[in-house]
1. Could you figure out which one of I, II the value -11500 for helix-only ellipticity at 222 nm (-39500 (n - 2.57) for each DSSP H run of 4 or more, over all residues; to 500) was computed from?
2. For mean count of other Cβ atoms within 10 Å over residues 102-109, find whichever of I, II sits highest and give me its label.
3. Given that FRET efficiency 1/(1 + (r/R0)^6) of positions 230 and 430 (r between Cβ atoms, R0 = 25 Å, to 0.05), derived from a single structure, equals 0.05, which label among I, II identifies that structure?
4. One of I, II was used to compute Kirkwood radius over Cα pairs in Å, and the answer was 26.7. Which one was it?
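Each reported figure results from applying straightforward, stated rules to the coordinates on display, with no laboratory input. Since we're looking at a predicted model, the values are computed, not measured. Cβ atoms are built from the backbone, for glycine too; each structure is taken alone.
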Structure I
Amino acid sequence: MTIKQLYNWHRKLSIIIAVPVLLWATSGLMHPLMTNMRPKVKQQSIQAQAVDTAMLKVPLQQVLQQSHIDSFTSMRLVNIGRFWFYQVKVPQFSGLLYFSTLNGKLLNNGDALYARYLAKQFLEGNGNAAGKDNMQHRHMAMPATAAASVPQAAAPAAEEDCCSAASSMANDTQGGAAINNVSFVEGFTSEYKPINHLLPVYRVDFARADGIRIYVETAQSRFAFAVDHNRAAFDTFFQLFHTWSWIQFLGSGKFAVEVGLALLAFLTAVAGLYLFFNTKSGKASGNTLVKARKRHRYTAVVASVFTLMFSFSGGYHAFTKLTRPEEKPQAVAQVFHTKNIQWDFARVSQALDDSTARIANIALVQMNGRPYWQILLLPAQQHMQAPAHHMDLMKDMKAAAPDIRYIDAGDYTQLPEGDRQYAVYLANMLGHHTVNEVQSSSQVTAFTDEYGFINKRLPVWKIAYAAHHDERFFVETTSGALAAHINNLDMYEGYSFALLHKHHFMDWAGKQVRDGSTIVAASLQILLVVVGLVLYFVRKKRLAQKQA
């Protein structure tokens, strides 16, 4: 192919990919701004508090039996204000059930009420009525080992209707925005997209001018996502211009289109670089068109470097989605039989063998056919009156490693390195591996290039195997969920997208500089396309005039 032929092909391909590149670059330019224009919430985490042992009056087994529940799949403790509840998942019910630890009474519509309670605290902090009640009664929390000696008078009277009181706290709107609607979300939607990972969640709509909605995961008392009118508009813009939701009707064909156009953009940039280094621009001699072309050449040679980066990484990313559909959320399913569960909080406390330990939560898990009490302890340095550091994963990019112990529910002995053992068990179950196949296991408390922010969950355990291209499972022990499953093939694409597309090679300078780098690169793409289109139509007009 001659230089002239290559030049003609370069011009034709440039026209074909001009609009797609303009759409991608414009939306890419807005993306860093979008991440910095998140709806403002007071906090994204709730400070754990020690379990009020005086409230644990009715054993779990008794509560479930009196409600005719023969089996369940998960259980943990949660509080609404000063009232504590057994949060139980049963197979025949999509949501979660809440039973008072004080009298065993079922909290009607408990899961939605707890979602309201969480969403209000995330949005407004502990300044609402429920938060104030919680703070006023925090002095009642006792060390775990003091369970047997807690005076019975410390608890509210048995006659007190704790469910009605908790319901009132969750519904209280004094000092805060009213709630318009609470809805259960079992699948991803155009607003709550797969990138958020967590399911099922509740969407809580607040009566505010900005139309803010908070998504919460009640099963882990976790903030999932927040969106208001502005963020929704940005998201819609990004979906239309960058991820091309307007051709969603093509199904997986959408990714084929993206791969094809990204490949054309890559080849166009390569051809442009070849022409730049193998041809010379003419002398301007006062000719404004020649001057403009010369400027375009030198602008293009810089911008084309980013074009190569964006088109390669974007095309590679779309190709992996075309060949390997996104995995659905997974967790290890467990079933417990009520008749086999014996609740003895005093023995659990004694098994910890730590007089200073404060229990923040208790859950029930199963490992190798045996049930264990999963005990989450408060950090040793956290005092009851100390202010909380409310985690923001997008800014912090890390989380503190929790102190989790495992007590055998049969003989009440503590399992050495229980959290690690449970993580290995979960990974083996999810990947159909054995303990002997495990190459390494380590706790991950910060997002990295390998396990990025896109995975949302922290902390997790990384369990590595030699099989299937050195596959690694990242599991969250508190939920039993698979946070990520990758191998070396995934890593190539992951590094490509993180470094070339999202400019994580600038992480050393901080998020603001990295965002600035992305904005500059995207702006150059826009400039390159606009100038190129102007030159094309000017040239076309002059040729038409000559022929006339």
Structure II
Amino acid sequence: MATTSIDPCRHRAVLFDMDGVLTDTAKVHAAAWARLFDLYLADRPPPAREDHRSFTDADYLRHVDGKPRVNGVLDFLCSRGIDLPRGAPDDEAGIETGHGLGKLKDRYFREALATGGVEVFDDAVTLIESLRRHHIHTAVISASRNCALVLEQAGIADLFDIRVDGVLAEELGLPGKPDPAVFLEAARQLDTPPSAGVVVEDAQSGVHAARAGGFALVVGVARTGPPGRLLDAGADAVVSTLTDVAVAESAERRLSEVPDGLEHWDEIADRLRGHRPVLLLDFDGTLAPIRNDPAKVTMPVRTREVLQRLARHCPVAIISGRDLHDVRRRVRLDGLWYAGSHGFELAGPGDESIAQDAAESALPDLDEAERLLTIELDPIAGVLVDRKRFALAVHYRNVRPDDVDHVIWTVRRIGDWLPALRIAHGRRVVELLPNIDWNKGRALRWLLDKTGLAATDVTPVFAGDDYTDEDALHEIHDDGIGIVVRSAEHGDRLTWAHYSVEDPRSLSALLTRIASAVDAS
């Protein structure tokens, strides 16, 4: 088992299962289930086809853990050759239906809770308090109808922004795990896309649900027993204690705390004085305003003029998620360095084109992903599957809000199935990229080394707007100047940038000041 990190820059919410993760009520539930089934099987005449052996820990994990109690009743009994009707919610406790026996189990659980109390895992409380200090939302998820009672008795109800439990799931008609509906409802209430959410689970059904929901990180908690069952279910990492889950500390700041570059121009000018600047710039949302249709994005004439002016005196590079050919066609300036597909394709001023050899091996899987996603997402209005040479972007800016989670989940599922690919998220877009250790930050550093500009008298200046640009902002944080173009879509997220600007037009104004400073030097 290894330590894993939650990144405040990318993860906006963490959803915790309750039993076995936050509280040690799993053993109370297991004891209540054992009491229910052992008494029921002992009293029931055993036909030859029925198995009346005692309820075991393995039965608890396999058939009832993490599920709505009615499903747990029916699934376990079915495994023993017993088929009972589901019944109705108003069935009396003890009636031979899913609801009736479920109510009896609930009575046993409450009796055990009243006599034994609730044990809270201290490592969970420590992690949640750290998350809240970093302004990361927290939610508790449970199939139990007693969730509110357990949290209140444990004294931890106020640690969570929202609760999605068995009562709410029944009111909303949400199916239980391994369906992702309860997790998606929590993410919806927190106004957080699954692509920016983390799920912490101890049950296989919960891990399956989180993976199916397209969540960015699924952490399995195996306090006892082998971690393999959670890894096999799809967990990204498995820990034996939540002390092995850390909230990443960094020099990042909230966007609202990052000073405006135009207002603090004197500071930028001081940092550039006596140094050679190298301009490294994102395209969409940075040099060119975002459009609903990516094919209609154009760079303003004044921005092209200032880039041309800068290129006369210092190196300028455009680092974009677009194809190399596409971004060059839109910028239309010679004498610049270009990096397309997040840096997988590179070209210098002399038209020298370089592609990452390791990325070439991912092309067959990208082809297959394009084929599958084109078919599966075709019925969803507004979705755009945009194939680039080394990336496959699925834009959902024009998709109905109710369909967004399905789009993200579909891309995640296909990406998980194709081993040569990994998933990345941006502004209303989810992408599949070659699964190699390469990003805009590495492309930026490669460009500096390739051009011989990794020197002490050189100051790299990078500007970007999206989550994917944070790798580059991080890369030059210590030896350069990072500028982020603000966006309401990203809220008050964390960033590695030193300065911010309001929009692409404001960035153009800042670049004009840099060009004037270079002209005068």
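1. Details: I: -13500; II: -11500.
Traced to structure II.
2. Numbers: I: 17.4; II: 20.6.
Across I, II, mean count of other Cβ atoms within 10 Å over residues 102-109 peaks for II.
3. On the way: I: 0.05; II: 0.55.
Corresponding structure: I.
4. On the way: I: 26.7; II: 25.4.
It was calculated from structure I.
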